[in-house]
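Given below, in the form of structure tokens, are the structures.
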Structure I
Amino acid sequence: MKLSLLSRQIHLDFHTGPAVPDVGRDFDARQFAQTMLRAHVNSVTVFAKCHHGHLYYNTKRPERHPGLKRGLDLLRRQVDALHAVGIRAPIYISVQCDEYAANTHPEWVARKASSAQVKGADGVFQPGWQIMDMASPYQDFLAEQTAEVLKVFKPVDGIFFDMCWDQPSTTKYFIASLRRVGLNPESEADRDAHSKQIAVDYMRRFFQMVKASSRDATVFFNSRPLHNLKTDIEFLTHTEIEALATGGWGYMFFPKNVRYVRTFPKPYLGMTARFHKSWADFGGLKPVAALEYETSQMMAHGAGCSIGDQLHPRGVLDKGAYELIGHAYGRVAEREPWLEGARSVAQIGLFQLPASTTGTDEGATRMLTQLRHQFDVVSEASDFARYELLILPDAIPVSASLAKRLRVYLKQGGKLLATGTSGLSADGMKVLLPELRIKPAGLSPYTATYFRFNGGDHVMYDRGVRVTSQHTISRIVEPYFERTWDHFSSHFQTPGDKLTRYAAATVCENVGYISYPIFSAFATHGNYPYRLLVKEVLDRLLPEPLLRLDAPTSTEATVMQQGRRTIVHLLNYCPEHRTKTIDIVEDSVPLYSVPVSLKFVKRPKFVYLAPSREALIFDVRGNRVNVVVPEVRGHAMVVFE
């Protein structure tokens with residue numbers, strides 16, 4: 001499957017409640033297809049079954065939407081209209097959200113330990129989806145629906161299964177399933193583990209169903225936790241990263257997670273939406289610059305693009321939405337010659353905390369992006385040899401097997417940076433990776449301390465580890481005393497008292513260590529000296545970074561390889577916190593005369609801007625090629641060929 005099949009998608013939601021009486025009344029197949037064509041769309045995911053549990057094609061099943069006029073085969077008309085103009089039409093099926101099934105068979109609804117139903121809202125009397133138990137007969141009910149869709153629309157272009165997370169339950173079906181495999185229903189850990197196994201089993205089942213019917217179909221299970229991707233990837237033809245920046249995901253979710261997804265050998269795409277807020281924000285359009293930014297981020301990371309929309313119940317597309325989408329996808333289409341087959345280039349492998357809630361992953365992504373380092377997110381199973389340096393941020397558990405792999409990696413010339421308790425016991429008393437060349441003395445008794453760096457003392461608001469080392473490059477200043485309710489001084493943290501023997505940062509040959517959870521601290525506090533300290537350590541470990549860039553820290557930069565081309569993407573869009581909950585991108589402020597320096601393996605013959613092909617003057621010094629980009633207006637692509 002080529003990425004071009006996924007490059008300009010529309011995910012066309014159609015969650016339509018049974019009280020809507022005129023479903024599809026104004027649908028015009030030709031107008032529908034032509035609107036998509038004019039907007040440069042090449043794939044539209046259309047609905048067989050929505051969260052309300054209703055079906056949108058001709059079927060004798062009672063779940064067919066009651067507001068869909070007799071004889072109106074809405075899905076068939078959509079699929080045929082799209083195919084007639086050369087646009088793919090994968091089909092959407094809702095999995096764990098099914099209001100029809102929940103109301104018809106309440107015994108199939110997932111239950112909490114308290115026996116209350118699992119519901120996607122606060123309280124029974126709030127609008128929200130009831131969640132189905134996949135250990136119940138509902139799974140066979142869903143399989144019957146899926147089999148019919150596969151038969152009626154054979155061969156399908158693809159199936160998009162949605163709402164597929166691991167869902168524990170306490171129904172009689174789930175408890176019986178637990179007991180069959182020897183697990184304890186009273187154990188929350190066992191219920192969680194079993195819910196994951198149930199998900200793996202039904203993904204295998206439905207993947208095989210689709211492939212048996214339509215060999216070339218794409219298959220994706222959405223809403224899965226991405227840290228399960230190592231297991232899930234077997235049942236996916238590609239990966240989609242749902243990340244509506246203004247819909248609760250924020251602008252860091254995609255760049256943080258794409259760096260892990262892209263390490264797997266399958267195509268991937270990002271999914272945003274045209275809405276001002278989140279899904280089904282009818283009448284809500286985001287600014288042009290915002291959709292430019294979000295699709296540019298996808299291109300810069302080698303991802304295909306998907307933009308979410310929701311079709312009005314009567315079947316008419318929003319004209320303004322497709323003018324907006326057409327602008328964004330016109331840009332994508334122009335740039336595709338430099339996107340197809342491009343792969344990311346990374347010097348650094350960043351370990352990820354499993355199911356982190358500390359902000360470490362976001363803080364590390366923000367900091368390394370601001371420092372312009374090129375990095376992937378990796379796990380213990382990754383190929384370490386692909387990276388010049390590995391980072392163990394803040395609290396990565398180092399098992400005996402991981403420690404063994406890291407030792408081999410270091411002996412083979414790799415480099416390592418650990419922070420916080422990574423490589424130590426959780427209490428900071430024991431070194432699990434002696435190669436760090438530090439002697440720990442436990443967690444600091446002080447909530448806030450200071451690190452002396454570049455001639456000044458900089459506050460660290462979070463507790464670190466007391467360590468000593470012969471390779472210290474920054475030392476800790478401890479306060480007079482710990483601040484308490486009955487023993488404090490002034491408004492905030494206690495000021496520093498004296499320089500101690502404890503190290504804030506160390507570097508010895510190919511290993512660096514910082515004694516603070518500095519990445520989660522950066523995510524929480526945004527204190528720029530934290531970035532400067534990490535920069536100092538990384539400059540010593542990686543004196544020749546892949547990319548150097550003289551631009552504001554708001555400028556994002558990625559390096560992609562496409563055959564004999566190296567492509568540097570520069571993005572300068574600045575999300576602003578204009579509401580209590582939403583970051584908004586409304587303007588694209590240009591940058592001028594931006595110096596770029598790229599470390600190369602093979603000397604380039606040409607350097608130019610894409611897609612304009614405007615040639616740039618460049619010079620070569622040692623193993624670096626240097627160029628000045630005349631203008632970055634939102635997104636620039638510099639091609640070294």
Structure II
Amino acid sequence: MPRLDTKDDLSALRTSLAAARSHVRASITVCGGTGCQASGCRAVIAALQQELRAQGYEESVHLRVTGCHGFCEQGPIMVVEPGNIFYCHLAPADMPEIVADTIGRGEIVERLLYTDPVSGNTVRAESEIPFYRAQDRTLLAFNPRIDPRSLADFVAVGGYSALARTLAEYDPEEVIREITASGLRGRGGGGFPTGRKWASCRAAPGDEKYVICNADEGDPGAYMDRSLLEGNPHLVLEGMLIGAYAVGAQHGYIYVRNEYPLAVAHAREAVEQAREFGLLGRDILGSHLSFDVEVARGGGAFVCGESTALMASLEGKVGEPRPKDVHTVEQGLWNKPTTLNNVETWANVPLIMQHGAAWFSQKGTKGSKGTKIFALTGRVKNTGLVEVEMGTPLRTILFDIGGGASDGVAIKAVQTGGPSGGCLPAEQFDLPVDFDTLAQAGSMVGSGGMVVMDEHSCMVDVARYFLKFLQDESCGKCVPCRIGIDRMLEIVTDITEGRGRPEQIDLMEELGETVRETALCALGKTAPNPVLSTLQYFREEYEAHIAQQRCPAGVCRALIEYVIDEEKCTGCGACTRACPRDAIRGEAKKPHAIDAGLCHRCGICAAECRSDAVVVR
């Protein structure tokens with residue numbers, strides 16, 4: 001590849017790439033994201049490469065290893081073109097058959113196709129799979145089309161053309177006006193208007209300014225930013241370049257969570273490639289923009305996702321938040337004006353500048369424009385990354401895309417917004433997913449985590465779980481967060497262990513409101529959400545734990561008792577052999593019984609019972 005010194009050089013490269021790839025008769029795309037790597041995709045890729053060589057298709061078939069496709073539970077996954085043929089749950093042993101039948105003879109390997117768990121139908125094309133069909137994949141659509149380690153692949157699909165157009169046709173103020181008109185709001189949790197943030201940073205006094213990409217994604221079960229940075233790092237870089245031009249920054253950082261080694265590797269490689277070919281450095285594409293980026297690994301703490309704590313970590317200090325009386329757009333990194341946005345926000349910027357503010361703002365609601373990526377996990381049939389238009393009802397995400405309850409048990413609630421989000425009940429599932437509506441309902445969009453819970457989930461225990469996470473991750477700098485979370489966790493633990501008192505419910509509500517109003521940073525201010533939302537919508541479960549000493553979902557060990565239904569018990573002895581406490585007695589082929597004094601309530605007996613005779617009372 002030649003060095004790209006001008007806009008014309010970029011256009012010429014794109015034309016030459018298209019010509020060079022015109023001879024390819026077929027292509028095979030294999031997901032190489034973290035999820036599919038965990039499922040064994042590396043061995044699949046190695047076997048596929050060997051088979052393409054062995055059967056003589058190495059030159060005529062283009063093999064592309066990409067970032068995450070989103071449907072992680074089906075991995076390793078593959079898409080064969082032409083035909084958009086989707087194969088899933090692949091193994092190295094499947095590769096000879098795929099190459100011989102699908103590439104060689106144009107035949108489908110039926111046993112490797114996807115089966116929809118809702119309808120039971122086998123689906124041939126990726127585009128026809130309900131999980132994908134019901135989405136609006138704008139950002140995620142790029143991942144299956146490019147090798148994240150190839151600058152050429154990104155340029156071939158239009159990469160850096162938005163930067164070239166911006167530098168040639170817009171001055172910095174016009175860029176900010178376009179981003180403002182689009183209605184883009186920060187995708188990292190706060191939902192702050194991006195254009196307003198950029199305008200404040202540009203107006204701040206000083207010639208030395210910074211832009212930062214926040215990829216310190218720490219929410220349990222959330223991996224939207226990881227998958228974008230792994231799968232399309234150049235799109236994020238392009239967004240940062242446009243942002244740097246708009247605010248007048250000369251240097252930037254990509255701050256990546258320490259536990260994301262693949263995202264770190266791909267981001268670093270993208271930065272090196274961009275430097276090598278003139279897209280980072282001085283006088284980019286023949287303009288007066290000079291900008292460079294460094295990749296920094298995170299400090300390993302959830303609180304480092306907070307803007308001021310992140311900047312402190314970059315400076316080599318302890319990652320602790322600071323008061324917001326001085327805004328980071330005025331005094332941020334090293335007390336210089338700084339613009340910080342998360343991965344998904346930066347990734348939207350090139351699309352807005354390429355297609356226009358009106359194109360972006362035609363999707364979404366009045367106050368929440370564009371699309372949003374969510375990590376759908378929990379008790380649903382289909383889990384993975386979901387991208388939908390802002391304002392899409394929760395019910396559409398959970399049932400049309402997620403496929404509904406995973407094991408036939410009714411869905412009880414969904415938590416949106418990560419560990420600091422709220423839990424919304426089934427009667428709220430028609431709410432549109434946008435920043436303002438979810439906030440009014442006691443939850444939030446947050447960075448995009450979405451955890452589904454069914455009737456087997458205890459909402460009091462859910463609140464306890466997330467409070468424990470937040471207690472562990474709180475930096476402890478401010479009293480409301482340090483003491484308030486500890487006290488709320490202490491009360492909820494008492495309730496789950498049978499020591500709860502009626503007056504503690506009101507005390508928790510008061511504590512939650514106090515922490516929300518007085519904590520220093522967003523972690524503390526949102527930490528009460530799991531408690532306050534479950535009290536709002538599932539108060540009867542708290543009352544059952546306290547007044548009746550009973551856990552309705554059968555989760556809290558101190559409040560449940562395992563017994564054996566004599567009418568169902570066949571006396572097979574499976575439960576006796578499995579019990580680690582030797583708490584089950586009975587003769588062969590006769591009903592058994594559990595000694596409550598010895599039972600540890602681990603549930604192993606229920607799991608091992610072949611006749612569903614072990615029940616919770």
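Of note:
- Value -10500, calculated as helix-only ellipticity at 222 nm (-39500 (n - 2.57) for each DSSP H run of 4 or more, over all residues; to 500), assigned to which of I, II: II
- Structure from which 32 was derived, percent of Cα pairs over 34 Å apart, for residues 284-539 alone, options I, II: I
- Label whose coordinates, when mean count of other Cβ atoms within 10 Å over residues 60-67 is calculated, return 14.6 (choices I, II): I
- Each of the structures I, II was assessed by mean count of other Cβ atoms within 10 Å over residues 20-27; the largest value belongs to I.
- Among candidates I, II, the computation of Rg/Rh (Cα atoms, Kirkwood Rh), for residues 148-427 alone that gave 0.99 used structure I.
Any read-out appearing in this document is the output of simple, stated calculations on the displayed coordinates, not a laboratory observation. Not measured: the values here are computed from a predicted model. Cβ atoms are built from the backbone, for glycine too; each structure is taken alone.
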